[in-house]
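K.L.:
Read through the structures below before going on.
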Structure 1
Amino acid sequence: MHPRAYPRWVIDSTNATDPAGEPAVQWRACAGVRAFVRKTGKAGMGITLEVRSRTDCPATITRAAVVIPDHARRLHAEATVPVIPELRGRSLRYLWMPVHFDADELWNRGARVATLELELAIDGVAQPAITWPLVTLWSGPFL
């Protein structure tokens, strides 16, 4: 008997600049964000967002989605956008963000890469989008 191995989505940290090999914090004005895929399955994925600030920072997430290139079209799986609590001074918050999509169907169609896109507004002003590449890891049916 061998334990089953299932495909899972992860942030591609091939070009990570963090010493621990994690994706680096991406800064927009006074707010920085880093994402970690914590849970994946047939119904989508769960992402933890690490949100930090350097000073008092009225930040909001205006949109978040996983964009999956699927042959001739791009599928957008919109995330359930969390509310960022007040960021005062040097703050650090962890937020849970579920993204629902039919991962089983996409796997069967051959989708193995995607992009996580996050749009922030700082004090009501839209910032350039933050993106992270996503890849599927799978070593076969058995470890």
Structure 2
Amino acid sequence: MSDPDGPLSPAEIRSLLRECVTIVKPGETLILRCGRYWTPNQVREIQDMLDHAAEWRELGFTALVVPADELGVAEAAKPAWLKECREDVFRTEQVDAVRLTHLPTGVVAEGHSHDDAVIQMAQELAEGTGG
């Protein structure tokens, strides 16, 4: 790094952010690995606090506390066909809707959330109904 008394350069700021910030996207799970000396009750208390915080803050992700020493992000494996889908999100004051279009087949599925639309699309593709 440059002069310890001077301001950080933009490159130094980016480097620090990469090292210190974990970005959790909607639908992902933030894994919080607690210290190895935490008791089961301490882990449960932290998990309960995070569960309540997610409810009142309406976070788009979940958090899971596990015994260990670091942070990590976990995401459920996505089906291969999902990579071939276009996703359109519609938000109004009354309703949220997600429309998936499977580009190779033209099959369209809709739901109130991404997960709902994925489930509907999986059913449509399995049945071969095409809509």
Structure 3
Amino acid sequence: MQDTILFVDIKQLLLGSLWNQSAVTFYQEKLTKSIVSGVLWNTAFGTENNLILKPIEFEGKNNVDSVLTKNGILVEHDYVRAIVFITYENFEERKFIGFIRQSDSSTQIMNFISEFCDLYNDDYNTEAWRVLNDR
């Protein structure tokens, strides 16, 4: 099987979070300190029926948005070895976020993702500390 990396430019989409926050399973947003789902991580690794959490409007308000109705790209399509989302900071500065399965990725793909991308993460969320320590 060929090693396939999917590149997706999302400039036309609004994430609702900072570019790096979307790369982790969950993060704490600053305004009300609620826990929010990382959109791009779930696009890559989310599984059907997982909860999607949104920022709350005020303390005590529900933050469950919905459940996923589909598996993420790297869950559903085993031939895709990695995804690189092309995001933008302030709609101008291009940032590359890579996602890779920890279990089946070749050394070449891992080296490429870690060198090419501004930030990367995997299905075990092992790189979340980079985002959470950079607040």
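The numbers here are math on the coordinates, done by the rules we state, and not lab data. The shown structure was predicted, so the numbers you read here are calculated from the model rather than taken from an experiment.
K.L.:
Taking relative contact order in percent (Cα under 8 Å, 6 or more apart) from the coordinates of each of 1, 2, 3, which one would give 30?
P.N.:
Traced to structure 1.
K.L.:
Can you say which of 1, 2, 3 returns 8.4 when mean projected area of the Cα convex hull in nm² is computed?
P.N.:
It traces back to 3.
K.L.:
Also, quick follow-up: helix-only ellipticity at 222 nm (-39500 (n - 2.57) for each DSSP H run of 4 or more, over all residues; to 500) computed as -4500: which structure among 1, 2, 3?
P.N.:
3
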